[in-house]
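In the part that follows, the structures are each spelled out as structure tokens.
Quick note: the coordinates plus some simple rules give every number you see, no bench work behind them. Everything numeric here is computed off the predicted structure, so don't read it as measured data. Cβ atoms are built from the backbone, for glycine too; each structure is taken alone.
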Structure 1
């Protein structure tokens, strides 16, 4: 049982999702301090939501350029450009060769932190015949051109390919890898699977032959972001889904250098040397992307926003340090499966739907879409 929070979230089973859409309450067990009730934000103080773009095919991740334009990956192998005024460019910036089986394909994207200083590199996480790769591409202004393979040696599978790429405050590149459906790899230090890997600038601008294993014992981590005041990394991870254990125990974690999060030996709790989750969802919500609200002035500033696939919702986690004091479900069922969540330069959150990924069904003719979620004012 965790020290911070155990949340009973919505049932994620496909047949029950529609009936569960209005069940937004969350029960807690095993917390060291009582939590404020989880509740849907009142309409008068809720977020403003609009659609940035539609007609996309499984938009997996988003990265913003310094000038406010956004790069969006589509899992079949396209990188799309959204202009600073929110208009989707029809022609892809790049068509990326990928072996798109199961959950693989073109997944994460990140922009070099020195992009504005002339290092116009973009990094992609791609399924290939040789496994998962981190590829470096050069932005020419009109297209992306493949430059090099930065990192390979990551096993690919029909499931659990993970794929989130993010640059940390230390300007290092963090790479979330899944266990490829082979749980034992997550504890095997000779494997790059089931890990959060870290590359230095010298490595990601060259070739990383020996990436650092920042943390291990992950099943399928799909979200990475850093708390602004502490610089602490937070991540999401999918719990078992039947074939590798009873469904449930999705996690929000706070990985540290060298931390072991236990998969597949333990799940959803502290046990001996394994790190405890920050939050656990006993019923499957399938958490994917996450982002901290860092821009000041909103009612959500400092909060952690988590996108859920099976749960078909956002969750707003209010924190004191690494401890969750309130966990509120938002947008439950309204837009279907939610994949990526990224804070835009203007403080809005961009959220992608994933209703055409083979696990869900469209809730709009315009699916898949990019949503713009503006947090309410303080």
Structure 2
């Protein structure tokens, strides 16, 4: 293999595939990145066996070839180089990749590409085109609610329901639930429901930040893989097996109190209260209905026996009865941080019942958050 490319292009490509490199694996080759010539481009690939990423960058190919080299070493070296062309030559017998850029040279020991797992491309059955901005926004709205603890693998994923009417995504970790919906120009003729690892979707959102064209999403015929095709990038992920909870049954259908507040002010008040409740991570909300002397308002407070306490008051539109409720500060800040509507509504039934958060003026997102038990 003999190939050359621009330093900035190689550095960007390595950044794209880098998150798919296995950090802890019994297979040494999974810590490597695959370099392969592909006509007039250089293909970079990485996989941890759960997710794989292919990326193509422009290159001048003089001799075809392929190898794998340690991803971290290659990335560290390339990122340290000046923005000049990099030439790479492979000694097939020793599997050593020689790199030269300006006055810098390096020889990196590799592993034969035949030992690298093949990242398959899928057929075009069960394929749908998704607007990149819509998909990234939906991922932002739901992925944070997926569980990080793998004791229940199904909750580490995001439920994706593709139908003729559109796309629905849902994620839950046992303490909160996010559901986002979007209509599609062209839906899936036959409804398909799969569970996609949240980490794979978050990586897709990061990778697609500069993408302009629609993303092609394909479900494998045996329903065990999902494939996302971008202009110069492919992302493939294993799907999560199991049955996702009936999220519709989790969403309360009625409430005793509906409170509408400014989203940014609510978020700031919750963040400030969290400073004073780091030991418990609890923020308390006192919701007061309007009366003859004053309008509705919400008091947000954080308390610590060691640190002190804090109180913030917000004007609010309150429908229904006054109430008290407490939430996990981080969970509340997480959801308020992804809502881009100017106002948000909080629907509550009581101090021990879940709260329902929705952006005002939009019907495409709903979040359910479990309350915290507080002894007054």
Structure 3
């Protein structure tokens, strides 16, 4: 049976999972494969499996795999084998894997085999060697295809850490970590030690399961996340936002230079600028401030900023945001900080440079 990681992983966090038989995990996101191994390892240990790793150095290495599965320790109930390497089994070995999987399904044996592979294309998944894993085992696609899937995976880990982020906090986290799964996960881990330390320690020790967090989830808003991400700055991006909305160009430059001097991530600066620009353009279209999620204390600032700009002036903002993002990613040669300052001042009503094409 073939499943995506987000569909299979939560099931593995539950108790009583049957782990005997064939498992195959393929994808180019190694962190997902590590999480999969960690989830299976808990079941292997609870069911008294001996755990062994084998690296395939050639197709003949599959004989070592079959030999290992055929041996049983006197002190363990079964063996769990983690296989790495991109050497495919031949016809004879494939037939042995079929017999192994059928014996596991019938309860004749309890061994478990997990094979870790890079992303497999459709041609590879239609090959004869792949058939036993789909017909008799579990195939898990460890790939992140879009940002929605990335956030779903991270939300699951956040709940395991005892955290529940608001939508604004998620947007800030993803922007701050530049859509990097490992960086975002590490940030969640640090947040858990700040806001849910007891559960974080249990999770790190491998004692926490998904059901442990239902009654102990700590909600985090954007203020909490911002305070955790920016700890050594005299100013924060929120101060920059207030100055931009107030139209105080001098204060904007002062805050901007200070944030640059402490190496504040440019993605975080862009997140604050683009958020304010989107809100102002939405207000110009007649949207309600409360419906946009603008805090009551800042609605006056946004409304004043909206009146300061004409639809003609804000029409260039989308291009400017795009150029800032391209410069941060190295696609555009113009310095990212120069474009970010241009965008920040544009919010105040000051035009520093012509908008790049």
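If helix-only ellipticity at 222 nm (-39500 (n - 2.57) for each DSSP H run of 4 or more, over all residues; to 500) is computed to be -17000, which of 1, 2, 3 is the source? Display every interim value, and only then the final one.
Details: 1: -500; 2: -5500; 3: -17000.
For helix-only ellipticity at 222 nm (-39500 (n - 2.57) for each DSSP H run of 4 or more, over all residues; to 500), the value -17000 is produced by structure 3.
When percent of Cα pairs over 27 Å apart, for residues 81-280 alone is computed for each of 1, 2, 3, which one produces 30?
Numbers: 1: 30; 2: 49; 3: 52.
The read-out was computed on structure 1.
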Exercise for the section: For distance in nm of label points 7 Å out along Cα→Cβ at positions 65 and 185, the calculated result is 3.4, so let me know which of 1, 2, 3 that is. Expected result: 1
Completion exercise
Across 1, 2, 3, distance in nm of label points 7 Å out along Cα→Cβ at positions 257 and 321 reaches its greatest value in structure 3
